[in-house]
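Before anything else, here is the set of structures, which you'll find just below.
Every number here is computed from the coordinates shown, using simple stated rules; none is lab data. As the structure is a prediction and not an experimental result, all values here were calculated from the model. Cβ atoms are built from the backbone, for glycine too; each structure is taken alone.
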Structure I
């Protein structure tokens with residue numbers, strides 16, 4: 001069984017680890033996260049993007065806020 005966390009970690013490594021712990025306790029075999037690298041997927045000046053969330057004006061800002069560094073991603077393995 002693979003548990004899907006997606007982006008529910010909201011950029012918090014601690015929250016991501018809490019999900020991993022809960023999922024392991026529930027008996028899942030693996031955990032799937034969805035990650036973004038903002039600079040590879042978007043740009044701050046995309047004119048077609050609308051205000052995305054109360055704390056992020058653009059999708060780029062959202063992805064930048066929730067992305068993990070390569071080192072952080074390694075800690076989730």
Structure II
């Protein structure tokens with residue numbers, strides 16, 4: 001049961017940080033760059049827009065991976 005409690009605490013902290021970033025992220029210059037990186041693709045056609053944030057996804061995935069590795073110990 002202690003593993004479940006630890007996981008819930010970690011997920012709660014992650015949700016808290018994400019909520020703070022969403023609320024106050026507009027004031028942080030690095031957060032403003034996410035979604036507009038060189039590897040993020042936007043295809044605009046008549047009546048159609050495809051947004052594929054490849055670079056942003058890779059960076060966020062690496063950050064989440066590192067966080068899980070740190071908290072796994």
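Match the computed value -21500 of helix-only ellipticity at 222 nm (-39500 (n - 2.57) for each DSSP H run of 4 or more, over all residues; to 500) to one of the structures I, II, and report its label.
It traces back to II.
Looking at structures I, II, which one was relative contact order in percent (Cα under 8 Å, 6 or more apart) calculated from, given that it came out as 35?
I
With distance in nm of label points 7 Å out along Cα→Cβ at positions 11 and 35 coming out at 2.5, pick the structure among I, II it was computed from.
Computed on structure II.
Work out which structure the value 0.30 belongs to, where FRET efficiency 1/(1 + (r/R0)^6) of positions 27 and 51 (r between Cβ atoms, R0 = 35 Å, to 0.05) was derived from one of I, II.
Attributed to the structure labelled I.
To test your reading of the models, identify which of I, II gives 112 for volume of the Cα convex hull per residue in Å³, for residues 19-58 alone when calculated.
Working: I: 112; II: 94.
Label of the originating structure: I.
When Rg and Dmax of the Cα atoms in Å is calculated, the result is 14.1, 45; to which of the structures I, II does this value belong? Write out the running numbers ahead of the final one.
Working: I: 14.1, 45; II: 16.2, 54.
So the calculation was done on I.
With FRET efficiency 1/(1 + (r/R0)^6) of positions 3 and 43 (r between Cβ atoms, R0 = 41 Å, to 0.05) computed per structure, which member of I, II shows the largest figure?
Top value of FRET efficiency 1/(1 + (r/R0)^6) of positions 3 and 43 (r between Cβ atoms, R0 = 41 Å, to 0.05), among I, II, belongs to structure I.
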